[in-house]
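Colleague: So, here come the structures, one by one.
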Structure 1
Amino acid sequence: MKKDILTLAIETSCDETSCAVIRNGREVLSNIISSQIEIHKKFGGVVPEVASRKHIENMNVIIQQALDDGGISFNDIDLIGVTQGPGLVGALLVGISSAKAIAYALNKPLVGVNHIEGHICANYIDHKDLEPPFTCLIVSGGHTYLVQTEGYTQYELIGRTRDDAAGEAFDKVARALGLSYPGGPLIDKLSKEGNPNAIDFPRVYLEPNSYDFSFSGLKTAVLNYLNQTKQKGEEIVVKDVAASFQQAVIEVLVEKTIKLAKERKSRKIVMAGGVAANEGLRNLMEKRGREEKIDIYYPSRILCTDNAAMVGSAAYFNYIEGQVSDLYLNVEPNLELKG
């Protein structure tokens with residue numbers, strides 16, 4: 001195997017068209033991200049058909065820009081990585097079709113990547129010395145997982161959400177508060193000004209030994225509070241609602257993650273996914289990490305959101321362990337994380 005492996009990676013699972021060039025799974029030569037947030041904001045959320053069309057319009061330009069910014073050509077590429085799922089089926093198809101065409105034209109290996117695995121691997125880019133095993137909390141708009149990571153491609157799924165993902169709950173509560181899309185960053189910002197103890201929203205821990213999550217009841221509690229406060233003619237202090245809601249979410253996320261790390265005698269906790277950019281979550285996890293003498297890792301904010309660099313990292317680690325796809329690779333919108 002050659003010393004350096006250059007991976008061209010493509011990510012189109014939702015509303016970001018992204019292409020990156022990665023060296024040896026950890027070094028980013030380029031990472032181009034074209035976001036559609038402003039387009040979908042007027043709809044209050046992602047419209048799948050619109051997202052797919054924008055991916056088609058952007059794809060060739062984004063790929064060429066990634067090559068140019070990386071200072072390489074197609075002929076320098078050793079490996080093609082692409083998000084296979086989970087995600088929006090139409091959006092995923094654009095990325096996979098492009099990746100398969102490039103792999104076929106260049107006669108280079110193709111690796112289909114689990115989007116969730118990509119989020120975990122984002123940490124290998126920002127933390128060059130990070131190695132498994134570790135306990136991992138993955139929190140995004142569509143997923144909330146607790147995973148014990150035993151190797152670069154070996155995962156044990158311990159806990160997951162039974163209803164709303166954490167990021168989904170953030171967006172729904174933000175909408176109820178009259179905030180724009182995406183709501184998570186806005187709630188995080190407002191929470192810094194509000195009182196997290198102003199409203200006693202429920203902390204849902206489920207059964208005593210469960211590592212699963214549930215945020216639907218908390219979301220309903222916030223909606224009920226808003227409706228009852230309006231009916232009483234009382235003032236709704238948006239920043240206090242935001243802070244109290246966020247505190248209820250992050251306390252559960254942090255305590256379950258710390259509990260699992262202690263149970264597995266893990267001295268490293270890794271956070272991944274869009275909600276890992278939440279400052280409140282980062283601060284509380286770091287505080288609890290110091291108390292328990294557990295090191296806390298999370299990616300830079302740009303690598304928390306959907307991007308192709310993380311896909312390139314995951315593709316590389318799968319490739320060196322012999323996990324290669326063929327040209328019959330198809331999208332899997334509901335792809336599960338497998339170890």
Structure 2
Amino acid sequence: MKIAVVILNWNGKALLKQFLPSVVQNSPEATIYIADNASEDNSVDYVRSHFPEVKIIQNKVNGGYAKGYNDALAELEEDIYILLNSDVEVTQNWLPPMIAEFESDPRVAALQPKILDYKRKDHFEYAGAAGGFIDKLGYPYCRGRIFDTLEKDEDQYDDTVEIFWASGACLAIRKTCFIEAGRFDEDFFAHQEEIDLCWRLFNLGYKVKAVGTSSVFHLGGGTLDAMNPKKTYYNFRNSLYTVLKNAPKPDFLKIIFFRLILDGLAGLKFIFELKPSHTVAILQGHFSFYSNFSRILRKRKNNSQKKKYFHRATVVLAYYLIHKTKFSQL
């Protein structure tokens with residue numbers, strides 16, 4: 001199998017200087033690409049001069065994560081794409097376990113390694129941890145991370161298991177499945193587009209897995225920090241987009257109704273935490289969702305929604321009311 005490691009870059013010279021050496025050193029099985037999203041710094045020149053073995057794809061515009069990868073991957077011929085954030089340090093032999101899993105099961109469409117925190121290397125990292133799931137209302141969470149609670153890595157997730165969504169911070173996907181599922185939805189721009197893609201793969205009958213024998217370290221916040229209201233805007237809006245597009249037909253409007261109520265409570269929580277800009281971001285996300293409702297709804301026609309998509313009915317209640325903060329407690 002031919003493997004492409006593709007790193008999306010936008011004005012990320014500092015991150016490339018810090019993290020690209022580990023990718024080059026530890027990825028002999030793959031061809032490495034930098035997909036540049038119309039950067040205005042000299043990060044492309046830096047890569048060309050310091051890493052001549054790395055290939056450059058230059059996108060004409062900054063279309064965010066979704067369009068950036070759609071444009072870049074259209075030029076590639078490899079069998080497996082590994083989409084890697086520019087703020088990820090990879091470990092020795094991180095690729096062979098994932099390659100072996102693709103080779104052993106043709107129904108596996110996508111994989112992720114164990115994603116650990118670059119700043120606290122004995123803890124899981126927010127963006128994916130040890131594999132993603134969603135509850136009945138479409139709220140995402142992970143083995144090793146429920147909402148803002150991160151577990152310590154004590155080898156409890158070193159197995160290979162089927163999950164619901166794989167993290168966009170390090171997403172390995174078959175080219176054929178990526179194309180069949182319709183690629184990334186460019187209306188998302190950034191954040192949660194990988195959950196939408198994996199839901200579509202699920203509805204097509206494919207598997208997504210987490211490979212615990214492979215691990216990487218993710219810095220997080222390389223493009224948008226968690227405290228940036230813009231990230232709150234994308235997360236809340238795009239999560240509603242995902243439910244509207246993919247949830248089963250008898251339930252999706254009811255799910256959205258409850259989500260709007262719970263999002264309102266989240267907005268009040270931000271006010272009490274003296275973070276009003278995040279409350280405004282939620283409102284803006286909702287207004288964007290309402291204005292695009294009909295257009296996003298039309299995308300359902302290409303999806304054959306399966307009924308049982310969720311791991312738990314309501315992780316929100318389990319976390320906030322019963323204080324179940326670990327995946328093993330759900």
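Values in this text are rule-based calculations from the coordinates and carry no lab data. Everything numeric here is computed off the predicted structure, so don't read it as measured data. Cβ atoms are built from the backbone, for glycine too; each structure is taken alone.
Colleague: Name the one structure among 1, 2 that FRET efficiency 1/(1 + (r/R0)^6) of positions 28 and 252 (r between Cβ atoms, R0 = 41 Å, to 0.05) of 0.80 was derived from.
Modeller: 1
Colleague: Still on this structure, please answer the following. Can you spot which of 1, 2 the value 24.1 was calculated from, given it is mean count of other Cβ atoms within 10 Å over residues 132-139? Don't skip to the answer; put the middle values down first.
Modeller: Working: 1: 24.1; 2: 21.4.
Value 24.1 for mean count of other Cβ atoms within 10 Å over residues 132-139 corresponds to 1 out of 1, 2.
Colleague: OK, next. When mean count of other Cβ atoms within 10 Å over residues 228-235 is compared over structures 1, 2, which one is greatest? Present the calculation step by step, with values, prior to reporting the outcome.
Modeller: Working: 1: 9.4; 2: 19.6.
Greatest value across 1, 2: structure 2.
Colleague: Of the structures labelled 1, 2, one was used to calculate helix-only ellipticity at 222 nm (-39500 (n - 2.57) for each DSSP H run of 4 or more, over all residues; to 500), giving -11500. Name it.
Modeller: It was calculated from structure 2.
Colleague: Oh, and also: Out of 1, 2, which structure matches 2.7 when distance in nm of label points 7 Å out along Cα→Cβ at positions 108 and 196 is calculated? Mind dumping the intermediate values first?
Modeller: Numbers: 1: 4.5; 2: 2.7.
For distance in nm of label points 7 Å out along Cα→Cβ at positions 108 and 196, the value 2.7 is produced by structure 2.
Colleague: Quick check: 1.00 is what I get for FRET efficiency 1/(1 + (r/R0)^6) of positions 124 and 308 (r between Cβ atoms, R0 = 30 Å, to 0.05), calculated from one of 1, 2. Which structure matches?
Modeller: On the way: 1: 1.00; 2: 0.70.
Derived from the structure labelled 1.
Colleague: Computing P(r) over Cα pairs in 20 Å bins from 0, in percent gives 32, 55, 12, 0 for which of 1, 2? Can you show the working numbers first?
Modeller: Numbers: 1: 32, 55, 12, 0; 2: 32, 61, 7.
Traced to structure 1.
Colleague: Once relative contact order in percent (Cα under 8 Å, 6 or more apart) is calculated for all of 1, 2, which comes out largest?
Modeller: On the way: 1: 26; 2: 19.
Across 1, 2, relative contact order in percent (Cα under 8 Å, 6 or more apart) peaks for 1.
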